[in-house]
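Every read-out reported here was derived from the displayed coordinates using simple, explicitly stated rules and does not represent laboratory data. Predicted, not measured: the structure shown is a model, and the values here were computed from it. Cβ atoms are built from the backbone, for glycine too; each structure is taken alone.
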Structure I
Amino acid sequence: MKKLLCVIGTRPQVIKHMPFQKEMEDHYDIINLHTGQHYDHEMKAIFVKDIKLDNELELSSTDRKGRILEMANSISKYIDDTLPDMVIVYGDTDTTLAAAQATTERGLALCHIEAGLRSHNLDMPEEINRIETDKLSHLLLCPSVEAVNQLQREGITEGVFMVGDIMKDAIQMNQNVKGKLRDYNYYYATLHRPYNVDIESRLRYVLGQLSDLDDMVILPLHPRTEGNMKRFGISKSEYNGIEFVAPQSYLSNLNYMLQSRAVLTDSGGMQKEAYWISKKCITLRSETEWKETLHNGCNTLMFADLSDLQSNLKEASGPWNTELYGDGNSAKRIKDIIDQYFNQIK
């Protein structure tokens, strides 16, 4: 049985991995390595409780460059210990790039799930991670036709497949979430990008705009955001319109989104999740990798000036394209492609 090493480190990667593991585990020997990129223990535990971890890294580096190098070195050693036939990486995190570099160094096949996405903002570390990982990958599994076309524009055509978005598999597996969360109307927000939370004036501005909306905002606090609030001396009590809650599990997060009036986020994954459940979304960024979600006002980009946040939330949106980013069978397509890859190299 061929052995697949799956390297994960963040919430979105865990979500993407769940349907992949379910589809593959009876056909391949699956090894799951968590890099520890989500450094908060409680947050990491919430995100990984639904999958079996074979090992976890303990990171000591705090700067991005040092963290990627440390992860790459540790992943290389783990590859030597486990001898996988292929390494699977997801998305665009530092974990993704570190695993890609380690895999290349060891001369192994690399499969990138969610290849070809571009925000065209080179100030985002994620954009660099995407570009470099795609250059190193043997299988580039794209969530959209636009992602395939983007790779072609970059001269990458070998090993490129359009499979749809594996996160759609996950949301279809879990969309029958039940249990009322709040007895009042609310917006659901998440906030963690450095350009929104690492500068005190910006963080205060965004929180202030959220707090002034016409209904309560439920905001689960990402460790980065909470740490910066403490560092800047920002008290939760300053924002009467925000209910700050702990990081949520995937199912709880989905439940909050389903029952909200709308979603406000700087997350990539939640833009898609909001779209798939036909929930209006305001993305607190100046760009998005998921440009198709912007059609028909389903998703709106807002960044520098948030003064029209309330009026944008009230604007009508839809209809939503039920087939956007696939039909929820991406994991099956990915299995077929990986099967084909190994059959060709026998």
Structure II
Amino acid sequence: MLSNKTILITGGTGSFGNTFVPMTLARYNPKKLIVFSRDEMKQWEMAAKFQHDERIRFFIGDVRDKDRLYRALDGVDYVVHAAATKIVPTAEYNPFECVKTNINGAMNLIDACIDKGVKGVVALSTDKASSPINLYGATKLASDKLFVAGNSYSGEHGTRFSVVRYGNVMGSRGSVIPFFMSLKDQGVLPITDPRMTRFMISLEQGVELVWHAFEDMVGGEIYVKKIPSMKVTDLARVVAPEAKQELIGIRPGEKLHEQMISAEDAHYTYEYDEHFKILPSIHGWSNCEKRIKNGKKVPEGFVYASDNNADWMTDAELQSWIKVNRGKIGSI
């Protein structure tokens, strides 16, 4: 589907974009891949990695600026929406800025994609959008709803919008693994709560979920990858077995466990071999056979959270992952 097509990724210089771009170039050989972001320095650094690849373009812009989006989307076939204000404490103290990017920016992109005739859009979501307790999660829930409803405005043969949702990305910049690795030589690791659990997904798995969404989507689906969980205390022990763990308390807006499917969503959720799919509650789309395909309805009251997960990452699996990926942990 993406082969010989023009693709644009918003927030493309972030952790996800730095993995999506080389993987997609290798897998699909697109006609053009446009990296849209507002940080010129990150674009400069990323451009150096792809200076001999004529398929890559870089476009300075902000999703808050609808006119700039219209210009960037000229001739674009598919869009991946990765731009977001996402640090939980930052969003708590700067709520209006988070709303401007995550909600207003989503609306700008939806309008621009419909008007410019983009074929399909996949937006990245987060576990924090399920039963949100923090501002970031609330804005991403609103964003998810906007992208789902965008299919109503684009019409049956217009732009299709879907969402992918996953939890903690292993090794990404600002995440817990590089944070613990940076502190392990000090001999003390801060733990917010000994009960805390997190989902564990690699950036490569996140990219593959986006690819699957483009291939499978009819419009309005929220794709949730099946991934393992791990206790944060176990994660800390694997990263720094000799370090002491010091309890510091939960930060503003932080959840004890990650949740990706709530009990309220269960009524519209179907299970597949490697993922779940939350179908839209509007227009009767949750009963649409084209969207359900071979899915199996989950039980009433089903919740997919990091503490009730059937799949748990072992110490050995995490150690192996760190060994293979050590050179890039925290660098993107």
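Matching task: -10500 is the computed value of helix-only ellipticity at 222 nm (-39500 (n - 2.57) for each DSSP H run of 4 or more, over all residues; to 500). Pick the structure from I, II. Only structure II yields this read-out.
When distance in nm of label points 7 Å out along Cα→Cβ at positions 79 and 215 is calculated for each of structures I, II, structure I comes out greatest. In this comparison of I, II, the computed figure 57, 51, 38 for Cα extents along the principal axes in Å is attributed to II. Hey, distance in nm of label points 7 Å out along Cα→Cβ at positions 143 and 295 derived from one of I, II reads 2.1; which structure? Source structure: II.
Largest in distance in nm of label points 7 Å out along Cα→Cβ at positions 55 and 303 among the labelled structures I, II is structure II. Here distance in nm of label points 7 Å out along Cα→Cβ at positions 271 and 319 was calculated and came to 3.2; which of the structures I, II was it taken from? Comparing all candidates, it corresponds to II.
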